[in-house]
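Rule-based calculations on the coordinates, nothing more; no lab input. Given the structure is predicted, the values throughout are model-derived calculations rather than measurements. Cβ atoms are built from the backbone, for glycine too; each structure is taken alone.
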Structure 1
Amino acid sequence: MHSFRFEPTELPPETAAIRADVRAFLAENLADYPAAMRSRSWLGIDMNFSRKFGQAGFLGMTFPKEYGGHGKTAFERYVMLEEVLAAGAPVGGHWMTDRQSGPLILKFGTEEMKQRIIPRIAKGEIFFCIGMSEPDSGSDLASIRTKATRTDGGWLVNGAKIWTSGAHLHDYMIALVRTNPEAERKHDGMSQILIDLKNTDGITIRPIKNLAGEKHFNECVFEDAFVPDANLIGTENEGWSQVMAELAFERSGPERYLSSYQMVRELLKEVSKDTTPQGARAVGRLVAHLATLRNMSISVAAKLQAGEDPALDGAVVKEVGTLFEQSVPFIAHQMFEREPSPHHGDDFEQTMAYTTLSASAYAVRGGTREIVRGILARGLGLR
């Protein structure tokens, strides 16, 4: 049985320089970026912004220098994330690449793959999406049916992935596929492979409009898509354990409490115009929750910096952060009799509209609440 503990942690002094550098970059590149677009947070995609961000040295910050990274600490990267999320920068183009794909390849990839891929990630030259969910699998990744069958020099991939963020814009997909359909346990017989989306025949990508009318997610269909042996990530048939390690990167960062931050900012602006005791109490509770989640998240960053495995702690941050983020737009609704308007309202109304439409999805990313609560229950020895 495990336990979790969130130690009070101060950000080291050296993070101040990174914070100043990121703020200067954002001030220059987002000077005229409207509040309604900032509400997209890390779901906003601007590939040109992502390329500039990499060229400025803000991608691959913690990657080793021998692979083209910048050798920074987890704390320095954490501060960078705080700044871009607080500013509502359109970081969706590189988010998965920097947070998950690069670290996964560094941990499990061959030396040849690391030398081929990692420097280009750090320079903002290539971007990745994640191929996990399937049309009939939902959050049960162990039930995937997309297959990779052995052929001369590699694999032939057949099947489909869905809800794949940014696949229509990105260069590569890291896909979880079934390489041994005869495995006795459904968690066995899976592998992770690197698929070149731009230069591989047999791939059809269909964008899916979300509730806001935007094309962010995709369905990706594979029909005898060839993947060379060199693009197998890690050990064949060990994909399940690798994916679990990858998802740990997804559950504890500042995106777990800052996705609704633009709504908080707009709420503060409205309350400041005519402060009432009721409004002051509501905002006070929001800010207190925000500060507590930040402290919890920084504690997890400290464990990552120390080389520890904070998977259970990260799951707690994900669960509590989801509740907070989903509550923000509804508190805004309760406090002000204003109708959300996605296209024609003022900054408050447009931000409220987008945040309200997005809030339901917060519970899904990084694993549904049922999945995360199951992880917590097992980790605490309750099941």
Structure 2
Amino acid sequence: MQHIKVKKGLCAVFAAFTAIVSAFVGPQAVSAETQQGALGTQKPAISAAYMDDLGTVYDGNALQPGSYDMVISVSDLYSIAQLGFTASYQEDLLSFDLLGEELLSDTAAYEEEMNGAVMDRLNGTFSFFLVTENPDKTVLSDNGADLLTIGITVKGDAPVDMQDVITVNTDPNLTFIDVDYGDTQGDWPNVVFDCYALSAPESYQATVYPMTCDLSPDLTQYYTVSAYIGALAAPDDTFGTYATTGATVSIETEDGTPISAVTDSTGKFVLEKVPNGTYIATVTYKYGFARTFTIIVDGADVESDTMVGIVACNWDGNDDISVGDFTIYVNNLGINSTNENYDVGIDVDLSGDIAVGDMTNYMNFMGMNSADLLYANTVITA
């Protein structure tokens, strides 16, 4: 087994234990049907969190000097047959506690069916392994688990990015996840495990499926914001009445990241990955007067039925509602939604016909200028 040959170089005990288990079990039959958690159906993600004695979590992208518990976890993983993790680290910036770590195999839920050990933590090398004592695999109850909690000390006088301090070895013989002892290629006992790994070199003689590893993940919580944009029916209205298709809603996060969305046929927009904060959102529309409104995100998704109102009969695209808009209306009068020249933006009242209702909307705003228009303040929040 290709894994085992390399692991002997890491830890003879691990290699011997794996060889004994594998020899006892032998190759396992694999159902023709795709089983839950079957290799290749998930994308495991290994990550790390850093906590002090009070359980406060700190950002691994800029971890201040001090002592922490580093918790290495995996998500989107149904089972483990054997897992190896190997890395190098900068000794001038990091050290590991010599005692007190807790592996998944040490926990009450898994101690009867798993074995494991931290094999290296000195001289710039860090590695650990986990292996099931079951015939095929150990199923993880939460589709993932904390693999290892170990004490560390960040040295120096400046914050560090832990992804730079610890470099994970991407060789699938050294950092890998086997999910079932039946996932092998070749004739027994000269078999190689199919596995999840961080790379797939040609020299590895089995199938590798991708996984990821980020030891300083982004801790920012993100949320989704949705509401509606619609045409105002009259200048004194606070909210929109008729859904506007194709309007763009834009915000900018504190770090300058732009986020935008375009409204669908119901006027709905959905902004994705929005951090906590108060935002001034801008609405632009090819037939409308631009406007702003406020979005407040405070620890939860925002799903609002509010329809933010805009003037939506500026069909000629200039700064006022005037004769140019009327000309465009007249040129489209009588066209309905079955006609290839139908423009839903001119059918403001969404009747399906460009008719008197759209003319009424135009008349309600005739003579208005974008510079003089004051939209009602609208706030969207959870």
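Work out the source of 9, 34, 35, 19, 2 here, i.e. which of 1, 2 gives that when P(r) over Cα pairs in 10 Å bins from 0, in percent, for residues 47-230 alone is computed.
On the way: 1: 9, 34, 35, 19, 2; 2: 9, 34, 33, 17, 6, 2, 0.
Derived from 1, not from the others.
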Distance in nm of label points 7 Å out along Cα→Cβ at positions 39 and 351 derived as 0.9 - corresponding label from 1, 2
1
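Computing semi-axes √(5λ) of the Cα gyration tensor in Å, for residues 207-342 alone gives 38, 23, 9 for which of 1, 2?
That value comes from structure 1.
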With helix-only ellipticity at 222 nm (-39500 (n - 2.57) for each DSSP H run of 4 or more, over all residues; to 500) computed for every candidate in 1, 2, -3500 is reproduced by structure 2
One of 1, 2 was used to compute relative contact order in percent (Cα under 8 Å, 6 or more apart), and the result was 18. Which label is that?
1
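Taking Rg/Rh (Cα atoms, Kirkwood Rh), for residues 151-286 alone from the coordinates of each of 1, 2, which one would give 1.18?
Traced to structure 1.
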Taking Rg/Rh (Cα atoms, Kirkwood Rh) as the quantity of interest, name the structure among 1, 2 where it is greatest.
2
